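Participant: As structure tokens, here come the structures.
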Structure I
Amino acid sequence: MMRQESVPANNGTMASLALLRGINVGGKNKVEMGRLRTVFEQLGLDEVRTYINTGNVIFTAGTEADATLVSSIERAISSEFGIDLKVLVRGIDSMRAIERTLPDDWINDSESKSDVMFLWEDVDDPGVLDTLTIQDGVDEVVYLPGAVLWRVDRAHYSRSGMNKLVGTRLYKSMTVRNCNTVRKLIQMMEDGP
């Protein structure tokens, strides 16, 4: 598959992606996307777009996203929506690395479940694989800096050791998107507004 090089936004900045953890899940932590875009715009971020209702916000900023920006986003969300949640920001280069590593035949459909588990810094280490229950012949798991990629046939999903992850300390230090969503987000970052 041919990769398209990103073109900087009009103001010379590159797209970033904010991933919000745990919103609009099971009727909890409800966040309306229009209001969320406004929150990001009020922080001085440009070209703000959201994708689906699970907390994916693409934006450009005058400087590279850092811990200060992440803290500002978290505080603004808390102020606007009354919920405290974790936000992870990834730049286009980080997302491209995931795209390069993600096998083309890993898709999320009726036969296969394929996820990208974005890791917070406190658990972002190749040793994270040692803490996972990976079933040989069932789970396919790959680590790369910032993420764990996972694929399982839906017919074998109940046998997956990765099901034991939910509710653990590690699970609270990641946010998960299926690979179809991740590919769409990368495309949106590349294409611009």
Structure II
Amino acid sequence: MKYDRWGRDPRQDEDFATLARQHYAACVTYADRQVGRILEQLERVDATKNTIVVLWGDHGWHLGEHAIWGKHSLFEESLRSPLIIAPPQMDGPGKASDAMVETLDLFPTLCELANLDSPEFADGVSLVPILKDPQVSGHDAIAYHRNARTIRTNSHRLILHQDGYAELYDHRSPAGETKNIADSHEQIVQDLTQRMRDRLGD
């Protein structure tokens, strides 16, 4: 990894691993406080009635999972990220959704919330139906890194490497992304591979 670790390796140094996790938690706490200050300011200037608040991250972060310290992978910890959308006068604010979505869905979502037409070149789908009803289904999510790409469904993640090697993980299983079941589930690999190709226009 390219991050400065002061000559220490959290994979070998337990004390440093604990310290790194503490510092990460402190950064999250600091960021949360800044979000709170912004929301307080919106309230103070009476701007909440015409402001759409969106909070999201462009990636997750590994803190030792899969022996990774950083964000560069196609595993769940790296690709799952925070997403909160709060339009004014929202019905049922604060309700969570388990729907699978993608960051590129934000653009058409904001267009719809702002009563603007989404341009034809825009990718993604509006998340307004999910904002209205958290039980509405999402859609498969695609990502890539270097010579591999992945598709995440409600139940599985397939990571397909350029050399043909496949990793398949069942999120319904307690093993999650620690047990590659690709060899014993060839049909699922084929189905998800085709779904990914269809989505990417391969």
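Participant: Taking percent of Cα pairs over 28 Å apart as the criterion, which structure among I, II has the greatest value?
Facilitator: Largest one: structure II.
Participant: Where is mean count of other Cβ atoms within 10 Å over residues 15-22 largest, in which of I, II?
Facilitator: Largest value of mean count of other Cβ atoms within 10 Å over residues 15-22: I.
Participant: Additional query: Quick one: mean count of other Cβ atoms within 10 Å over residues 39-46 came out at 16.1 when computed from one of I, II, so which one is it?
Facilitator: That value comes from structure I.
Participant: Hey, FRET efficiency 1/(1 + (r/R0)^6) of positions 31 and 127 (r between Cβ atoms, R0 = 30 Å, to 0.05) derived from one of I, II reads 0.85; which structure?
Facilitator: It was calculated from structure II.
Participant: Consider the structures I, II: one of them gives -7500 for helix-only ellipticity at 222 nm (-39500 (n - 2.57) for each DSSP H run of 4 or more, over all residues; to 500) as calculated from the coordinates. Say which. Each step should come with its number before you reach the end.
Facilitator: Details: I: -7500; II: -10000.
The read-out was computed on structure I.
Participant: Could you tell me which structure in I, II was used to calculate relative contact order in percent (Cα under 8 Å, 6 or more apart) as 12?
Facilitator: This figure was derived from II.
Throughout, read-outs are computed from the coordinates displayed, never taken from laboratory work. Values in this document were obtained by computation on a predicted structure and should not be read as measured data. Cβ atoms are built from the backbone, for glycine too; each structure is taken alone.
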